[in-house]
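We did not get these values from a lab; they are worked out from the coordinates using the rules stated. Since the structure is predicted, the reported quantities are computational estimates derived from the model, not experimental observations. Cβ atoms are built from the backbone, for glycine too; each structure is taken alone.
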Structure P
C-alpha cells in the first residue's frame, strides 16, 4: 500500500470516528422539555458530525487536500461551538491534517 493511500485511509477513519462521536454526543440526552437554544446547538452538532464524515470521505475518495482542509475547518468549528468533546475535536482535526499531508505525499508504485 502506498504512503498516500495509507494516509488517506487513516485520515478517513479518524474523521469517521470523530464524526460518529460528535453525532452520538449531539443525539444523546434529548428530552421532551428542552430549550430552543439547546436544540439548536444539538442540530449544529449533528450537521457538523455529518460534515466531518463527508470531509473524511473526500479524503478517502482522492480529493485529499480539499477534504483535509474541510475537515480541519469542521474540527475547529466543533471546538469553537463546543458541539462535541475534546476527543472528537482532536480526532477530526488530526484526520484533516493527515489528509493535507497525504495530498503532498509521493505515490509509490
Structure Q
C-alpha cells in the first residue's frame, strides 16, 4: 500500500493515513511553508497550511506522504538530517512527480 494506490484510486486518503499511522492537521503556518511532517510517539503528524487552495493542499499532502514513504524521517543521525533537508525536499518532489507522470504513460 502506498501513494501510487491512492493516486490510482485503489485506496482512500484515510486508508493510507491509517496504514502509515498518520494524521493531518490544517492550521496556519509560517509564510512560504505549505506543510511539514514529523513523527512523535509512533504517529506521523502532517501539518498543512489551511489557506491553500484545494489542489495545493492535495499536492502538499502527497509531498508529506512521500517523506514518510521514502523513510526520510527515520534518520538515525538527526544532526546529519538538518544538513540534508534540501536533498530530502527535492527527493520528495521528484518522487511525486515520477508517480504522477507514470500514471499517464
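Looking at mean count of other Cβ atoms within 10 Å over residues 49-56 for structures P, Q, the greatest value goes to P. Quick check: -28000 is what I get for helix-only ellipticity at 222 nm (-39500 (n - 2.57) for each DSSP H run of 4 or more, over all residues; to 500), calculated from one of P, Q. Which structure matches? Only structure P yields this read-out. A value of 1.2 for distance in nm of label points 7 Å out along Cα→Cβ at positions 33 and 89, calculated from one of P, Q, originates in structure Q. When relative contact order in percent (Cα under 8 Å, 6 or more apart) is calculated for each of structures P, Q, structure P comes out greatest.
Can you tell which of P, Q yields 72 when volume of the Cα convex hull per residue in Å³ is derived from it? The correct label is P.
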